[in-house]
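Chemist: Each structure below is given as structure tokens.
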Structure 1
Amino acid sequence: MTASPPTPQPGVAFLLAQLGAHAAGLFAERIAALDLTPPQAGLLRMLAAAPGRSQRELAGDLGMPPSRFVPFADELEKRGLIERRRNASDRRVYALHLTEKGEALLAELAQAGMAHEHLLCEALTAEEHDRLLGLLRRIADQQGLRPDVHPGYRTLRPRPKP
């Protein structure tokens, strides 16, 4: 009788992908209560960190063509969360800013993000959490990933109209 080969154990890459997909799904569910998608949440965070950036700059940072970015931003503008203002030095360019309503929603989003972090990491001690965070940052940096931009933005599509 021939023994069957051992079943390979999942490696770091698989576990990161598995946890990433799981975490992304949970986060999307959590912020759906705020009527946000993860990409919308990401843009609000980017605008809070660096207000007044152009649509072209933001689209470039997100890795998406400007033609896809415009309808994405339009939806947030219609909801009163962001506003476009003419750039003082170049009137052809619009600068994006959070509105007061957008800033208030961002505060709720921050609370949701902290709750999400706590839920995902409750099996870890504070020291283990900090160590894991440092290791993941090192891997992300080595892979050339920006710490503030999810690579999924590159394939972002506008939400279909109801």
Structure 2
Amino acid sequence: MDITYIPMTRGFIYLAAVLDWFTRRVLSWRVSITLEADFCIEAVEEALARHGKPEIFNTDQGSQFTSTDFIKVLASREIKISMDGKGAWRDNVFVERLWRTIKYEEVYLRAYASVPEARVGIGRYLGFYNSRRPHSSLDGKTPDQAYFNLPMAKTVAA
């Protein structure tokens, strides 16, 4: 899990996402106008409710992820916590790649005027990202196909 900022026409918002490292699937996400831990906790709780308990949960060392309330969510479920080393970008390379993709394929092409508009646009894009955007690292499968172990769609010659 990590957070990035999303520029808007005036100001910016923060985007947090829970990502399955193996399949690159976004399991849950939230936006916020502040860096409080609440929106991160909501995203984690949704991911756990929908997809079950992982053995290990990885985050960076941001104050949201080291807060008592955030740690309690994972500790109460006996989930091991892994935090990236300070300045170690390689530890979080998958989610950093997601941030770049979202920004270049969605955010920078739009000029969100409001938080609700950003939420709708990001939600639409993440639906596309999970279900229709193939990944070379997944042998051309989408994150949904890899996560749910679905066969690749057959292409029909024109």
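Chemist: Tell me which of 1, 2 gives 37, 27, 20 when you compute Cα extents along the principal axes in Å, for residues 11-82 alone.
Modeler: Going through each structure in turn, the value belongs to 2.
Chemist: A further question follows. Work out the source of -11500 here, i.e. which of 1, 2 gives that when helix-only ellipticity at 222 nm (-39500 (n - 2.57) for each DSSP H run of 4 or more, over all residues; to 500) is computed.
Modeler: Considering all the candidates, the number was obtained from 2.
Chemist: Let me ask something additional. Name the one structure among 1, 2 that mean count of other Cβ atoms within 10 Å over residues 27-34 of 17.5 was derived from.
Modeler: 2
Chemist: Moving on to the next point. Of the structures labelled 1, 2, which one yields 77, 36, 31 when Cα extents along the principal axes in Å is computed from its coordinates?
Modeler: The value was obtained from structure 1.
Chemist: Now a separate question. Distance in nm of label points 7 Å out along Cα→Cβ at positions 123 and 139 computed as 3.5: which structure among 1, 2?
Modeler: Considering all the candidates, the number was obtained from 2.
Chemist: From 1, 2, which structure was mean count of other Cβ atoms within 10 Å over residues 3-10 = 15.6 calculated on?
Modeler: Label of the source structure: 2.
Chemist: Here is a further query. A value of 20 was computed for relative contact order in percent (Cα under 8 Å, 6 or more apart); which of 1, 2 is the source structure?
Modeler: Attributed to the structure labelled 2.
Every read-out reported here was derived from the displayed coordinates using simple, explicitly stated rules and does not represent laboratory data. Since we're looking at a predicted model, the values are computed, not measured. Cβ atoms are built from the backbone, for glycine too; each structure is taken alone.
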